[in-house]
Structure formats: C-alpha cells, structure tokens
Structure P
Amino acid sequence: MKARTLGILAIAMAAFAALATPVLSADPNWPATLTIVTASPGGTYHVYGAGLAKILTRALGLPVAERTTEGPNQNIQMIEAGDAQLGFVTIGAAMQAWNGTAEWTNGKQYRSMRALFPMYDTPFHFVALNDSGIRSLAGMAGKRIGVGPQGGTAGTYIPMFLKTLKIDAALTYGTWEELAAALSDGKLDVLAVAIGAPFPAIAGLEAKKKITFVEPSREEILALRLAIPELTPSTIPAGVYPSLKKSYASVGLYNFAVANKDLPDSLIYAIVDAVFANQQELVQAHPAAAETVPANFVHNTFLPYHPGASRYYNRAMTGAIKGD
C-alpha cells in the first residue's frame, strides 16, 4: 500500500511538473534575452510594449524586457546597431529609414529591420483645453504645441504638417507625461499627437480638465496626403475618449512590430504565434491592440517580412483555406 501511495504521488508530482513547465522551451539558437524598444512613458507604445513583454516572457520561456526610447526613429537605429532585437515603428518612419530619405537618417539606409506583425493605426490628433478658444488647425498659428519626443512620430511629422499647411507655431519636445502636464498648467496650448487611441496621456488629462479635439478640415487632410504620400485616412470613433462626441477624421500611419533580420526563424514564428494567440490579453493592456489581427498585415506594402513571420502567415492562410 505504501509503495502504491508513493507511486501515485510520483505520478501526481510528474503531472504537476509538466503543467509548471513553460509551453515552449527556449531553443538553444535563440538569444538568452530579448529587448523591445518602444517610446516614452505616457504613450501607447510604452503600455503596449509592457503588455507584450509579459506575454512573450511567458510564451517563449526567456526574459523579455520593454525599454523606453524616443520612438520609431531611435528604435530603428537601435535595431540596426544590434542594441535591441524587437521594436515598434510606424510605416512612415520605416519607409524614411529604408530609403534613407529623412533628415534624421543622414542619408543612411536602415535595412536590418524586418516586419513581424501589425499593431494598430496611429491617428494624428490635436488636443487643446476647452477654454483655449482653439477650434481649427489654423487657430494654432503662433501657439505653443507639444509634439512628444523629437525622435517620435509626431516629433518627426508635425513640423512637416505645419510647413505644408503654412502654420507658424512654437514646438516643444519632451515625454508625453511632461507635455500633458504642461498643457494642463497652461504652459502649452496644444498637444499634437500621433499615437493609438485612446492615448493614456490624453485620457489622464481629460480626467482633470475639459478638453477639445481640434479636427483637420477636409481640405487640410487632402493637402497633407498630397504632400506626404505615406499618410492614409484615419478616424477615431466617437466615444473612444469621453469628450469625443462625434467621429474625428484625420490622417494616420499604421504601426508594425519589427525585428532584426538575423534573429532565428523559429523564434520569430513563435513570437508572432504568441501575439495572435494572446491578443485578448494584449487588448487588456491597451485597447488599440484590438487591431492586432493577422488580416491587418496588408497595411505593410514595402517592408520585407521576416521569414519566420512569412511562414506564420502562409500557414495561417493555408489553414483558413482548408477550413482548419
């Protein structure tokens, strides 16, 4: 009886050990750790990245850390230099880097990054305090505008927007948390953001102050799209922010996760699989992840996919055709 009891106990312990073992053990060819470069605190990249790091640490069986940066431009540079393995970019910044056309690239072509999976659309939106009297983009002339970190999407594109629309304004760079506080204190007049909605810094500001969303006109949207071809139509649905009573029409850029091209195919496949398998957990980290679905891979029209990611999409499409 005692031997039988010990046998049952041994089987139970073995079963428990099997359950406690990670579903996927790290391959010996994989790096010991992974770093995801995101953006400044107060932004969607930062929150999304923290949620993704938690998912991947569990799914891959190795430590994955989120690291704050100035945004897509710096993320691309760090992946190129080998200082990070994964990162978040907008399609616009990726296109500038790939072709070496933007001033921040100094003519260098950054081609070590490969696309992994679609994240969400980035709508450009402009926010002012309700009592500011600012109700149009033209009304921002001569005002103080916070545009986020200098290497971020808004920091890169808003100067281009203002030049295109012939609006002269004073730009202030910094973290979104700092800039939202400055707007609340009357030290800035407008926040010009390019971030997945709802944007945490605006949501925090909205809880304390009455704000207004300054919407581009149809003519301004057309002018921006003609001048900056990578921009696409973008809409923030009513109710995404409590103060937003009707849909907000603007322009935007899609966000993608990218990785260094030299990472093992098996690792990239496992990352993409883990993201889509745990998408609802990612939505809990930030609602913008509702757009993190395989079908949105079509929003990348130029950046090569990593072979490991391509294998995932090919298998997913084949499975869909077979009805699996």
Structure Q
Amino acid sequence: MRSYLDFEKPVAELETKVEELRQLASQGDAVSIADELNKLEAKAAKALADLYATLTPAQKILVARHPERPHFSEYARQLLTDFTPLAGDRAFGEDEAIVAGFGRFKGQPICVMGQEKGSDTQSRMRHNWGMARPEGYRKAARLMELADRFGLPVVSLVDTAGAFPGIDAEERGQAEAIARSTDISLSLGVPNVAVIVGEGGSGGAIAIAACNKVLMLEHAVYTVASPEASASILWRDASKAQEAATSMKITAQDLLKFGIIDAIVAEPSGGAHRDPKAAIAAVGEAIRYELSSLSTLSREQIINLRADKFIAIGRKT
C-alpha cells in the first residue's frame, strides 16, 4: 500500500478509484471499462503533477521526510560497484549514522559518504535516524583525507535533520568535529560533489556538503535549522513551523536563485518516493556530469574554485 501525505488526499482518492477499476477489469470485461479507466488514470496523473508543481515549503518538508524516499543504502546499491564501507574514527568508535567508504562509480574509483536514516524501526535506531555524533564526522574527515591522498573524487549524499544534539555528542566535541569535517571538505585538492537528497539540516549537513558543486533534488530542503526549531527560537511557538518554512527560503528553487546550490535534479512526478530507481538514476547522471566537468582541473584550481564559490555566497553582484 502506498503511503500518502495529508495534502495528497485528492490524489489518493483518484488513485484509489483507478485501482478499483483495474481490479474490476481483471475480473471481468476489460474492454467495457477501458476508456473510463484511461480517462481516470490521466486525471489522476494530471492532479498529481499539478499538485507537485505548486508545493509550499512546508509541504516540501513532508516530501523530503517521506519514509519511502530512497536513502543512502539504496543509492549505493544502484550507483556503485565494489562498494566497501569503512568504520570508525580511530579515536572513539563507529557511528552508523554516516556510512562512508570507497567504490566504483561508472567504473571510476571514488570515495562516497552520506547519512543513512534507515528503513524500519530497527535500522532507524541503529543509524540514529541519520543524526551523526562526533565520531561520524571524524570518520567522514578521515575518509576525505584518504581520498585526497590517493587522488579520488568525493561524493556526499546528504540526508539528515541535523547532527545529534545529545549530551554524549557534546561531551565528545560535536562542534569541533563538524568544523573540522567542513574545513577538510573545503580544502580538498580533489573534486567533491554533494547532493541534498532529502533533508539538509544545519551543520550536520554542511560538514560533508562544503563541495565544489552542491546539487539538490527537486523536493529536498536545505536549511540552517529545522522550521520547527526556528519557530521555537523566534516565536517560542513550534506551531508556527509553516510560517518559518516559508520565511527561511529552504527549497531548492529558492536556494538556486540565491546561489547557495548549483543545480536542481528533477524528481519523478509525485516525488522520489514514487519511483526511487528513476530518482537515483537522475542523481547518478547529475553526479557523472559534475565530476566530468571538474576532472580536467588542477588541485590548485579545484581548491580556488571551491573557495571562491563559498566566499561569493551572500554577496551582491
């Protein structure tokens, strides 16, 4: 059964009717209801396309958090061969909120990392819902340095509500770990590309997204803090999250206008969760293009271009 979001109820009703007609067609005379079925399918498809063409920022947040949206593990299975995840920060331990390792992308050896939210209760708990502790960012930093040493491009798939805010994370230096990971990402002499595939939340996202190219899926969000947290801070009222979402300009479309990101990757009609394979393939093609465009640059050019990109953010032209 497909999981519908609250704002998708009109589409849900149409698609339920389509499924009922399909069941009738399979049990009896399909010819007699074929025309009606085709018309209803077209109507449902148009309603879905129209709905997703006019999503509000608050609705995009729900889409970005959809439980059926593809996660890091699915991207790795479809896009990589010979993927070997590595564990541990060589200081404290392993953090499974960030999965990182080496593999081949379209035949090219690369370093890949990203937050994994999990797909069921057990895996979500194991991966801590994609919210990393300091050792997760130190692991990411360790692998980025390895990639730089061996001349391998780095790809980051970002999907987190933010870094884990627990006491244990703060005790072990969460802020320092995020800052160091960000610093290393900015100083790499190899090309790096980040894709915001779901939520890009706060420093937990930027720690692995300070890259030469930053891409976003069409209905992903990228923000300094969640709208709920922002509403609590600004108005001391989490119920104003929708207002905060609109004011914060967190959508891919807004961020492209401001120069925060470099490109938007189109999603299948109705969001990536409706056709994960197509969404992942589109991300793969976007990564291939960006890595190819950066492949002829020298180490110095790569570093300077990345620095210029982030220094220019927020400046008037």
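Can you tell which of P, Q yields 1.5 when distance in nm of label points 7 Å out along Cα→Cβ at positions 143 and 159 is derived from it? The read-out comes from structure Q.
With helix-only ellipticity at 222 nm (-39500 (n - 2.57) for each DSSP H run of 4 or more, over all residues; to 500) derived from the coordinates and found to be -12500, which of P, Q does the value describe? Corresponding structure: P.
Among candidates P, Q, the computation of Cα Rg over 2.2 N^0.38 Å that gave 1.12 used structure P.
When distance in nm of label points 7 Å out along Cα→Cβ at positions 63 and 95 is computed across structures P, Q, the figure 3.9 traces back to P. Structures compared: P, Q; top value of mean count of other Cβ atoms within 10 Å over residues 111-118, i.e. the largest, recorded for Q.
Looking across P, Q, the calculation of relative contact order in percent (Cα under 8 Å, 6 or more apart) that yields 23 traces back to P.
Computed from the coordinates by the stated procedures, all read-outs in this text should not be read as laboratory data. Keep in mind that what you see is a predicted model, and the values were worked out from it rather than measured. Cβ atoms are built from the backbone, for glycine too; each structure is taken alone.
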